[in-house]
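Just so it is clear, none of the values below were taken in a lab; they were calculated from the coordinates. The shown structure was predicted, so the numbers you read here are calculated from the model rather than taken from an experiment. Cβ atoms are built from the backbone, for glycine too; each structure is taken alone.
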Structure I
Amino acid sequence: MAGWPAKRDGYRIGLVADNHIRDVETILLTQQCLEYLLSENPDVIAFVGDTVAYWKPGVEQMLREALAPLKGSKVPCVAVPGNHDYFGGDPDLLLPIFHEFNIQLLRNECRRIDGVNWVGVDSAGEGYADPYTAIRQSDPRDPTIVLWHEPDMVDYLPRGPELMLSGHSHGGQFTTPWGWAPMTSRLGSKYLRGFYPGAPVPIYVSRGLGTTGPPARLFCRPEATLLVLRPTPYGQ
């Protein structure tokens, strides 16, 4: 990856997107995702929003069950809100639960973990995004990774970060066998899924775990992602 420092070669990120916790199926899918990622010894696990589908009675306990594989883990975890984390409540409701599992919720702020700036930007769809405030808190001597739920906002991200990680699009959720998505999300249609090295800031967009609307996908499987970052050789 262009700009990624050689001293961080092999840096491993477990990426979790769009859990949409709301029922037994989403709990089990999240548990399986976390168990897999932990087995791969990541340096950091990043949650890029829409942790819950919407706030309703009992969803806090559902979330605790879903995050249970993280109990006692020493892997640092960071997270940002998505638009669904505002539905029927506020992302502040995540804080006590995330605290139990050592997950840092970043809302337009930066945390340095092992020499990497983790910049978390709040939901653009809900009107709370402020990437400039967050990036100003980063140390320019170290590489920067931005977490921002809505991928199309990479076009408005200040230049400089080495990577942005997003979800939100569900990869289209319902696609043709050749990958075309007839319906896409607002702020999640230009950068739909996968890696876009030519974006203003290189971005990886996860297809995510959960769904919006009916609990179904077509030709677009849910995704638990392990990213291994390597520097691009000089001249390539």
Structure II
Amino acid sequence: MTYRRILLKLSGEALAGERGQGLDPAVLQALVEDLKILVTRGVQLALVVGAGNFFRGLSSRGRQMQRVTADYIGMLGTVMNSLAVADFLQQAGVPAVVMSAIEMPRLCELVQPLRAVKLLENGTVVLFAGGTGNPYFTTDSTAALRAAEIGADAVFKATKVDGVYSSDPKRDPHAQRFDTITYEDVLLRNLQVMDLTAITLCNENRLPIVVFNMTIPGNIVRVIEGQAICTRVIPTTFS
């Protein structure tokens, strides 16, 4: 295995499947089957899941909802998604713990990075929910922060395409996929890999971002094994 400990960033929409909202049990089951393979092979796995399948904060703010209120509702949505993924993992025989940045003692633990590391070392999947606990931060930023806190080898960004392209591959048939690209080039080209806060956190902590297509079953296992079906975003000085 190329990676020992990773943080996987999933969008909430990815859990909705073709429904577009809510949770699709078939999608959850397929996800868990892939994650179980990683855990059984010794990969320490943490997750951050978005909430777009339940609540889109940006669109709600456009309808006169205050930014802080919308962000907190989105954080609660990440807790719901994390609890659902944890439940499916546990049913598959994979131990899983949800840690929230917002105190919910009856539902999940409070985020504690040192405890999270111990759980990961014991083969437990840790799901970080509740964002950073503060408004004005995205789940991309949460993923970068938690990855740095637990000493992850990389942030895995699950998408619907097989990496980072020079332009939108759906619109430009000549778009070039990068096997490797630096954070500097991502910023210069204005490529939308993650938000600026997340990019800065990863760059400062020398954390690669691995962008891959999660819609194809087994892809995350192939990427972990080192197959070139992704893009690695790395610091300029990374070797």
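Computed values, structure above
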read-out	value
When Cα Rg over 2.2 N^0.38 Å, for residues 2-41 alone is computed for each of I, II, the largest belongs to	I
Per FRET efficiency 1/(1 + (r/R0)^6) of positions 10 and 170 (r between Cβ atoms, R0 = 35 Å, to 0.05), the highest-valued of structures I, II	II
Structure with the greatest value (metric distance in nm of label points 7 Å out along Cα→Cβ at positions 74 and 114, set I, II)	II
Source structure (of I, II) for helix-only ellipticity at 222 nm (-39500 (n - 2.57) for each DSSP H run of 4 or more, over all residues; to 500), computed value -4500	I
Which of I, II yields 1.2 [distance in nm of label points 7 Å out along Cα→Cβ at positions 34 and 218, calculated]	II
